[in-house]
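Where a number appears in this text, it was derived from the coordinates with a stated rule and is not lab data. The structure displayed is predicted, hence computed values, not measured ones. Cβ atoms are built from the backbone, for glycine too; each structure is taken alone.
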Structure 1
Amino acid sequence: MNQLLKKLHGTGVALVTPFQKDGSIDFKAYTRLIKHVLKGKCEYLVPLGTTGESSTLSREERKAVLNCAIEVSNKKVPVVMGLGGNNTNEIIRAFDDYDLKNVDAILSVSPYYSKPTQLGIIQHYKAISKASPIPVILYNVPSRTGSNMLAETTLTIAEECKNVIAIKEASGNVEQAMFILKEKPDDFLVISGDDALTLPLISCGAVGAISVVANAYPQNFSEMIRQALQLNFSKAKKLHYDLLPLIPLLFAEGNPSGIKSVLKQLEICDDYVRLPQLQVSKALAKKINDFIIHY
């Protein structure tokens, strides 16, 4: 477990799932993307997250995407699989769908839409923790789920579920993240889920990020994190501010539409998405292109 915790310091990439024009998965482009990320020296891969449009994939497609990520990465870096939702029993049942021997942990989003109480969130994760054959990373993203997992809730789960090893904290609330960092167990990791807040969160004790922008710029973003973790904040700050103008553009018309627009312009994969997502507007694509030209 300690070895895994060390490996999760740095940059995990919330991989997009490339599609072809007919809506099928483009595995050639997915392979190209993963090789691009590995060349950029990111520390681990996160397939099948929300950025990977996992909710639009069939069960067989999810298995194929996971297997592709495992095969291409070839044990060079850890693989953290997205596996979450608002049906606790279905998540537990889904463990049987996958061959997890080459998966290092799951990233499980706090239940969305149903807005459970904080006690409901605790019981949800306790049930997943008990059933999971591999470590679990919590994911708090209120802007998408509709409910915030309070710091006290995160700390309760961290204390009571020993195979829950980390949280991807994307509340956008730095004070909340700092409270978790102050009170957490020593062997529990806080990982930024907001690209724009990663640098300040590292300065408070976070160990890295699970990033969207690192799909496109893995080398620069991961180097920013490495410099910050080594307390070289002057170098980290330069890399941070160079990328910062792009980050709001990625989410202006929905994720992963924005990052797929960047990846198309970088000729890594196309920008097709599945409904209800749409490709970005021409106006936003131009703003993204202007950033790429001047970056």
Structure 2
Amino acid sequence: MGIRIITDSICDVPNEYADRYGIRVMPLTVNFEDTSYIDGVDLTLEEFLKKLDTSEVLPTTSQVPPVDFLEAYKEEISLGNKVISIHASSQLSGTYSSAVIAKNQMPGADIHVIDTMGISLGAGLLGIKAARLAEEGMEAEEIVKQIEVSKQRMKYLLILDTLKYLQKGGRISLSASMLGSILSIKPILTVVNGKLEMLEKSRGMKKAISTVINKIKDNGWSLDGKVVGINHIVNLESREMLEEQLKKEFNIKEFIKGEAGSVIATHAGPGAIAVHFEM
């Protein structure tokens, strides 16, 4: 009998952490025209990106259906576990709603569902934190209280390497995308109230990384003694560059590193990097 953390594939919990803490990851589905793939199961990220590059339109993504959550919850409860189900922003995915629907079909069961109002590894850090608190022996109700506070403090800074996929998704014009490519424009995004917002634009990845570091410092956010998540989409070189710059500026307690999955890659495209941390 224990506490089982369940999350979804948008939260990009690295496999080694999911394995270490027994975090159960519920995969979304990515749809290319008439073919559907289970995120992280049916296609590797590299295979997915090849299909993404040649597709005329962006694939769609399907939330985890309530029946899948219901099956998972029933299994965990039957094993005597309490469940804390931690999911990507309800403003960006219907997966949180699916989890709530499943929970409501099990009245009286010890199931807690949390909307992180975040995405990618930032949301994943909350799942890892919950698992660590459970490992320390904290009760489920207290873990939920702590995660609800932590989610309000989580910061997200994402650098896109290309404007191509914002254009494919209809967020910018083709001419703006082409001009951005010529000028090597790197959009810097953040998450506000559960939604992605443009923060700034920089020319070149090195400049974008410097801009992110300056944003952290200008806001008075010290990362000293913090757990920091950094992840990327087939751009290990830039992720390592970001890590080195963060190490120069701050005495960071721990880096949690990973690669984003297909759902995030659908909209961010290859080359994106991100840093996530709680203040």
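Some observations on this one:
- Answer label among 1, 2 for the case where mean count of other Cβ atoms within 10 Å over residues 41-48, calculated from the coordinates, equals 23.5: 1
- Computed 17.4 for mean count of other Cβ atoms within 10 Å over residues 25-32 - originating structure among 1, 2: 1
- Which entry (1, 2) yields the derived value 57, 49, 29 for Cα extents along the principal axes in Å: 2
- For volume of the Cα convex hull per residue in Å³, for residues 185-264 alone computed as 88, the structure of 1, 2 it came from: 1
- Winner on mean count of other Cβ atoms within 10 Å over residues 121-128 once structures 1, 2 are ranked, highest first: 2
- Label whose coordinates, when distance in nm of label points 7 Å out along Cα→Cβ at positions 65 and 137 is calculated, return 4.3 (choices 1, 2): 2
- Label whose coordinates, when distance in nm of label points 7 Å out along Cα→Cβ at positions 17 and 249 is calculated, return 2.0 (choices 1, 2): 2
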